[in-house]
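Below, each structure is written out as structure tokens.
Nothing in this text is a laboratory measurement; each read-out follows from the coordinates by a stated rule. Predicted model, so just to flag it, every value in this text is computed and none were measured. Cβ atoms are built from the backbone, for glycine too; each structure is taken alone.
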Structure I
Amino acid sequence: MQRERLGSRLGFILLSAGCAIGVGNVWKFPWMVGQYGGGAFVLFYVIFLLILGLPIMTMEFAVGRASQKSPVRAYQVLEKPGSRWHIHGYLAVIGNYLLMMFYTTVCGWMLHYFYLTAAGRFVGATTEQVGAAFGEMLSRPGVMAGCMIAVVVIGFLINSFGLQGGLERVTKVMMIALLAIMVVLAVNSIMTEGSGEGLRFYLIPDLGRMQECGIANVIVAAMNQAFFTLSLGIGAMAIFGSYIGKGRALMGEAVNVAVLDTFVAFTAGLIIFPACFAFNVSPDSGPNLIFVTLPNIFNHMAGGRLWGSLFFVFMAFAAFSTVLAVFENIMSCCMDLTGWSRKKTAAINIVLMILLSMPCVLGFNVWSGFQPFGPGSNVLDLEDFLVSNLWLPLGSLVYLLFCTSRYGWGWKNFQNEANDGGGIKVRDGIRFYVSYILPLIVLVIFVLGIKDKFFA
């Protein structure tokens, strides 16, 4: 069967960026910028994005394009006879399922809050009532399961219509709308009376705050955020590499994806910090920011119902772009393994994904007694840990070693593939760095993630 192709370069960039852009860009990056010294953190983040994220993303793209296969079969095409690199292909598929086992639930939250906001449920509500709405949603497995099932069915249904006719067409519209909505929200937030203090907090480097946190802690935090923001290591980028031609060198395409991802994260801060400071509200981290702090701000804002609805549309698009991209990876791997049609693959995975996602839904209510990391933890925390702290760093390490080691695909093969086409080239000058130094950095990130989870 002939390999499907994306219809345009723009489609490839937007799909890859959509996979990288997620809810973490919105609720984690802005808070970290404020926590670790404003503009100085952004500078470190961009540096680490360049030296960590770009090489690994380029390698994923190259493995996909050279093999013309999904991650589960890519190694088998490129590896030397008798090698065992292809084992990671199967682990990558598991990683994609693990990611969606909780991400579909989080995406469902965005849909539910869009409904609540658009329907005017928060109009006239007190701060306490707005805050209680999130806990009420978590306590209702029927509501959460319904939203999760809607995400799964819609996602696989879109992908069942084909690469160009389903995934690419929908993602293009959704990503362009996402970027437009973000700009509108940012302009509105900046123009709000009293927003200036929030802009200064966000954009001006605060050396005092950096020293309070510790320069080393700021650097480590920026490194971690830069690494995890692109969702590298589970083949999520490799799949899109397999759908493109040889017209463009891959390092330049990785730069475009990273720029879009950073733009979304940075613009999220322009939405959040001016609004928080204008209404004298502390910008919390995590779900509280999205589901408690911001709804309360919109509730006190002129036209807040409209702005709140737009915000949750944007959040739903950010989450859904990742869902569609990872669903495509899952479907492509299944089709490569079984020979099933797209429609059969989608139908079977709808049932499978709903069943696999139920533990996360139930972990907040029926199964709340299961606390894998101690009091307050739940199933989502366990699934997120497995993906973020194990699958992503270790998978990235495998891609690094495969593309640089003579026992794998090898440097020259990777370089030739990455440099095929016009644009930024992979130079020999970085070979030592990506072969020896970058793997050590990824190992450090892995060890620090384990340490912070169990020995903090």
Structure II
Amino acid sequence: MKIFHELLISNYVMKNNAVNKLLKALGKTVKLKRNSCSDYIAFHGIGNAYSKRWLGNIVPADLLKLSVKEAVEIIVTLSEGGIFYDEFPDNISTPTYGDKWGRLANYIEINDRAIATMDGGCTCKGILSCIKLLPTIPPSAKSWSNCIILSQVWQNIFGDAYEKGPFEENSIYGLRLNTSYSDNVIDYSIVDKISPEEQLKAFVDLAHFRGLKAGFRHVISADQIKIARPYRDDEIFSWSNPEHLEIYINECVKLMNLGFECMFIDSAKHIGGYDMQNYTGVGALPEYHQMQYIINEIRSRTGKTDICFVGEKSSADFERYRLMGLTAGTDFITGDNFHAVRELSEHLKYYRDYAPGVEVTNDNYEGGLSYEQKLNRINSALFGFYLASDKLPSFMQMDDLFPLRYDTNTHHLMMTNPSYSTDGTALSHWENLFAKDDGRFYNKCVGERFAYALNL
């Protein structure tokens, strides 16, 4: 079978200090200065986790309005080891929690398109916005990791990078493969100085420095995927086409080789024709054994034993998902009932390869929960166990850390790409996308719960 070598990552990219290269590409010096303000106002973990720090009591615009260099300086200032680096280090390793880390992790999906720079009717530089938000994400705990999932990495098929009307379809769930990454995400104004792959690697290295894992969302509905061809029309993806399958696998391998370590698989519950009456995607899905092959190939080609695969939605047939190669599954229990979560954790404590997770909200969330309900769900996710080693995985959206404005919701932002700017500037969009004073207070309450959990 043909291998598409153009999809593989060069040693040059992997050995390069991508963070310093990004700073230079943005016209900044690589010399860093301690951010005394963030040093002073940072939240701390409780007890033995006191060295774990992040910025709470914030709204995203507080960070998004900063430069990338200022964000990097805050990240380095918050170093868990207490060491301030005058230049960002060359070699950054992922936080180590063993090969089965995904079984216990908290997954936090960030809509990088929604927080991207909206300028002149176009959306761009989403990965730079994600970098700026990293100081606000609580680092991993002593016993389990926090993992950021990016909603979008590849181009979408509905008009990538274009702002549209507030109710005009521009779904993140449609992908173009065999080409570069989304214009929504990458800063293409500097690709002559730093490649798209290196921009993604800079994000991953900074996430790892923060004590976070990093992952990406991927769809599997065939009619929601297209294969790009030079000088030809795109092809509709087909799971029965060996070339398409190979492209799919290698696109995932490429991201894993950049340092990503989790793949969130949309509609995974329905693989192999399971529960199709509730399937909301468009197009054919991979067969069960085909998905086993895909997951095994990604693991084999990367040579990594510590990457994980999260399946959207889980049923009580846990063995089906474990044998498929998945690590965790969503939408099984909400977290409304703390005692139910704790008892499920106890029931599954010997299931170390796969477990369904506690959901705060998901990408289909259309609003309706009070702040108190969401905080209760977060509390169940972080403390719903007898022993920390038996914790269930959990799933949160950006809105669960940073509440969105009253008239939008997570699903709306996944399906459309509206600007909320009142004056045409990116800053105005960031300021108006999220709740303000009440959002700030809510974020403080979330931070207080993570502070106690990090010591467990």
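The table below lists the values:
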| item | result |
| --- | --- |
| Winner on mean count of other Cβ atoms within 10 Å over residues 121-128 once structures I, II are ranked, highest first | II |
| For helix-only ellipticity at 222 nm (-39500 (n - 2.57) for each DSSP H run of 4 or more, over all residues; to 500) computed as -9500, the structure of I, II it came from | II |
| Answer label among I, II for the case where P(r) over Cα pairs in 20 Å bins from 0, in percent, calculated from the coordinates, equals 25, 59, 16, 0 | I |
| Of the structures I, II, the one that 33 was derived from, the read-out being relative contact order in percent (Cα under 8 Å, 6 or more apart) | I |
| Of the structures I, II, the one that 0.25 was derived from, the read-out being FRET efficiency 1/(1 + (r/R0)^6) of positions 193 and 257 (r between Cβ atoms, R0 = 30 Å, to 0.05) | I |
| Rg/Rh (Cα atoms, Kirkwood Rh), for residues 153-280 alone derived as 1.06 - corresponding label from I, II | I |
| Structures I, II, by mean count of other Cβ atoms within 10 Å over residues 329-336: label with the highest value | I |
| Structure (I, II) behind the derived value 1.9 of distance in nm of label points 7 Å out along Cα→Cβ at positions 241 and 425 | I |
| Comparison of I, II by FRET efficiency 1/(1 + (r/R0)^6) of positions 105 and 201 (r between Cβ atoms, R0 = 35 Å, to 0.05) - largest value held by | II |
| Structure (I, II) behind the derived value 19.0 of Kirkwood radius over Cα pairs in Å, for residues 81-208 alone | I |
